[in-house]
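Undergrad: In the part that follows, the structures are each spelled out as structure tokens.
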Structure P
Amino acid sequence: MREGILPCPVCPRHCAPPEGEAGFCRARVARDGQVVSATYGKIISMALDPIEKKPFIAFRPGSQILSVGTVGCNLRCPFCQNHEIAQCGPAPETPFNTITPDALAQQALALQDSGNIGLAFTYNEPAVGWEFVRDASRAAKALGMQNAMVTNGYFFEGILAILLDSIDAFNIDLKCFTEAGYQSIGGGLEAVKHTIATAADAAHVEVTTLVVPGFSDSEAEMEAEAKWLASISPDIPLHISRYFPRWQANAPPTPRKVMEKLAGIAGRYLERVVLGNV
């Protein structure tokens, strides 16, 4: 911990960078002795998406949701599917659109005739800019809309407790099911498990595992993951998603037969298992 800097409150990494510099996620900076968001209201990606694209299969199926994201992430997955924004920071040349929480909520409301149900915070890791997620989701909720968050789940329970006030649905990435695997990408399995279990007590939760060859394609690990999810609730939908080469990962795409085998294993314990990206 750096003297004179309060550590970042977001995740177990406890970043305390020098004044004016960014933490590991690149989206939070040290200012006046605290680590604060550098991306508040700075949107880099926005689209009206089918809810199934997030992905959700059991939360308002058939609806649309206004999806927004900025930059930064507190993990370093070499296979990151959104690395162009998730693995960069708010450099001056980044083409942001700046918006207030109320204005974003009004944009979401204006799209109701197109089937929009609210806001989804996605594309990068929303928790590294949780203050804007809190404010925008509360503004949308005040207009009678619903909110979703697509997250890696690697953040503290105190932040989750705040977000549960206005986030109705979570899709949480469970990257793998070993602590060693999580350490290799800069995270921790137990913290993510705690997020999943805690969120499932108060909101709609779905889980996604990207099946990466040599990292998360173990049959034994998938069985352990499915058993654990079923111990929370066998009704939690599990999305088993196919990997394709991205960013720093160049292994061939996951064979479909591997995906089908893992889905069969998970289906022994969970009611809803879905193959994605196939």
Structure Q
Amino acid sequence: MSAVLAAPATASSAVRGAPFRVMPGFRLSLGFTIFYLTLIVLIPLSAVFLKTFTLSWEGFWNAVTSARVMASYKLTFGASLLGAFVNVIFGSIVAWVLVRYEFPGKRIIDALVDLPFALPTAVAGITLTALYSANGWFGRFLEGTLGFKVAFTPVGVVVALTFIGLPFVVRTVQPVLEDAERELEEAAASLGANAFQTFTRVVFPTILPSLMTGFALAFARATGEYGSVIFIAGNMPMVSEITPLFIITKLEQYDYAGATAIAVVMLVVSFIMLLTINLLQAWARGKSGK
């Protein structure tokens, strides 16, 4: 009799010990995940590679290494890296201010950070061009007084890519700062550490993985940006022509194989750089013990 009564108790305890999952079983969820990623990501990317394979190796090499294409690579990846670095510096400062200080209008500034997300890229490009052109509010002073031209130069490309990449860094670093233990900073100060030592040895190691993530997101977003750049860049070949615009030019000329060849190069380079950044991020997390 006791064995009969013990059996339901054991079964109920096993049920209680089993993890509760809202979603269906692992196999069904994994199958749906693979199907969705295949439909949305893998098939379109495969089409790009398949179209590129219609070219011979010589044709592919000529398409992706012409002088005009190489100049567009240099501008696109260089401006994207520079814009991402600028956002890492100033985006972390913005996140710090929004987390650590209380001031009037804080919620408004916090909402303005997300403006590049909501603003259509074409509108952003027109707005930046109007501001930094020779007759614009900023351009009139920069070009007329300082002799420094922004619009229709590679500098304008960096400005546009910095604008669209800022939210990625701020929104990545902000929650980490909110969850950071301030007691560690107070302990460091009580042990005699100055502000610089506290930041470099306590705060910075904590936010380093999130900074790398924000950098990767801002860089990835910038390499494929089109709408906000074409207006302020000027689109001069060999000077201020970005690679996405050159791909559009190839498509307008019905050179689909050449366009996909350039797209494959951008895809491979972006993937390698993002993979490197993710490995560095994993290394930083492992070093910090998280």
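Undergrad: For helix-only ellipticity at 222 nm (-39500 (n - 2.57) for each DSSP H run of 4 or more, over all residues; to 500), the calculated result is -8000, so let me know which of P, Q that is.
TA: Values: P: -8000; Q: -24500.
The correct label is P.
Undergrad: Continuing with this model, one more query. For distance in nm of label points 7 Å out along Cα→Cβ at positions 25 and 57, which structure out of P, Q has the highest calculated value? Write out the running numbers ahead of the final one.
TA: Numbers: P: 3.0; Q: 4.9.
Looking at the calculated values, the largest one is Q.
Undergrad: Here's another thing I want to ask about it. -0.37, -0.92, -1.08 is what came out when log10 I(q)/I(0) by the Debye sum over Cα atoms at q = 0.13, 0.21, 0.23 Å⁻¹, for residues 97-176 alone was calculated for one structure; which of P, Q is it?
TA: Working: P: -0.37, -0.92, -1.08; Q: -0.52, -0.96, -1.02.
The correct label is P.
Undergrad: To test your reading of the models, identify which of P, Q gives 24 for percent of Cα pairs over 31 Å apart when calculated. Don't skip to the end; give the middle numbers.
TA: Values: P: 24; Q: 48.
Only one of P, Q returns 24 for percent of Cα pairs over 31 Å apart, namely P.
Undergrad: May I pose another question? With relative contact order in percent (Cα under 8 Å, 6 or more apart) coming out at 14, pick the structure among P, Q it was computed from. Display every interim value, and only then the final one.
TA: Values: P: 14; Q: 28.
The correct label is P.
We did not get these values from a lab; they are worked out from the coordinates using the rules stated. All values derive from a computational prediction rather than experimental measurement. Cβ atoms are built from the backbone, for glycine too; each structure is taken alone.
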